[in-house]
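Listed next: structures, encoded as structure tokens.
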Structure I
Amino acid sequence: MVTLTISELIGILGVPSVLSGIFMLIIQRGANKREKKRDMEEKARCDHEYIMMKELGAATTLDVVTAKIVQKIPDAHCNGDMQRALDDVIDAKCKHQEFMNMQGIAYMRHNN
């Protein structure tokens, strides 16, 4: 029969606990690195979408201004197509603004 002292028993039982702790620490570090990478990728995606929205807004504004100027040229002979296109662009801008407003409201509701 093997007799163990309390300190030997604690030492024997402590080894698996220490190994488990080290193993969990390694797993947690890997998870933290992956989460940090995902956060950076998400920020880059959001920044890209913001820039694309700004670019699209600028192009749309230029389109509207150009269409209005062309309509004022006496010899341009603009037909109803240009006015319909202009109306469509203005309608799309309004719908986009409404969508963004609703997103902002939903965000505020969710975070309060």
Structure II
Amino acid sequence: MVLVVESYPDLRAGIVSALKRYEFECDAVATSAAAVLKLREHEYAYYVIDLDSPDATDELLASFEPGANVILISEDDASGNAANGFATLRKPFSRDELLAQVRALPAA
């Protein structure tokens, strides 16, 4: 299961649609605060998180172990987070790029 954290409704829906097309189950939320609540309720195999979200918090990123199956998306270069073992994807990106990133992560 994938947790998608994206504040823009259209982009969030597009990400979920792309993942569901390849049979990934998804939960999607608009805020980091909502994501933290979801993490208390469920375990996820993969995470797609928008770093450009207005409420992006360190609390959310700190909840992941280094090497967790996290893809960080951003308009800026988010490669500094690669030190934590997180994958990065720069906006704008295609569905194929997103799916390639998810498939490149270890199976959970």
Structure III
Amino acid sequence: MTGLVLVAALVLGETELEACQRLAPGMAGEVEVRMPDETRCDILTKTTAWEVDWAPKWAEGIGQSLLYSIWTGKEPGLLLLVKSRQKEKAYILRAKLVCERAGVRLRVEDSEP
């Protein structure tokens, strides 16, 4: 971990990769699985290709999960990391509405401090 990334992680809490590594075992998933186009699915489980993203990046996360679903033949999933459910409720609502319409599984997880 570079010095700048380490300082950011200490100030801001866990990184996206750290969240993936924390959550994947409980989901029986594999972290950072490379796709044919060199992108990486954050967590790949037996049934779902999960993109893990911070709440403000909900829309980008939906698109990525759909791509990973195409590559893997598995259900698309967005695992949304939130620092404050109250402060980020608009992002959660937007993600929920679009995920329901697009057939993307949605999971919301609190990030570790």
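The numbers here are math on the coordinates, done by the rules we state, and not lab data. None of these values were measured; they are calculated from a predicted model.
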Structure responsible for -10000, with helix-only ellipticity at 222 nm (-39500 (n - 2.57) for each DSSP H run of 4 or more, over all residues; to 500) calculated and labels I, II, III on offer:
II
Using the calculated result 101 for volume of the Cα convex hull per residue in Å³, pick out the matching structure from I, II, III.
III
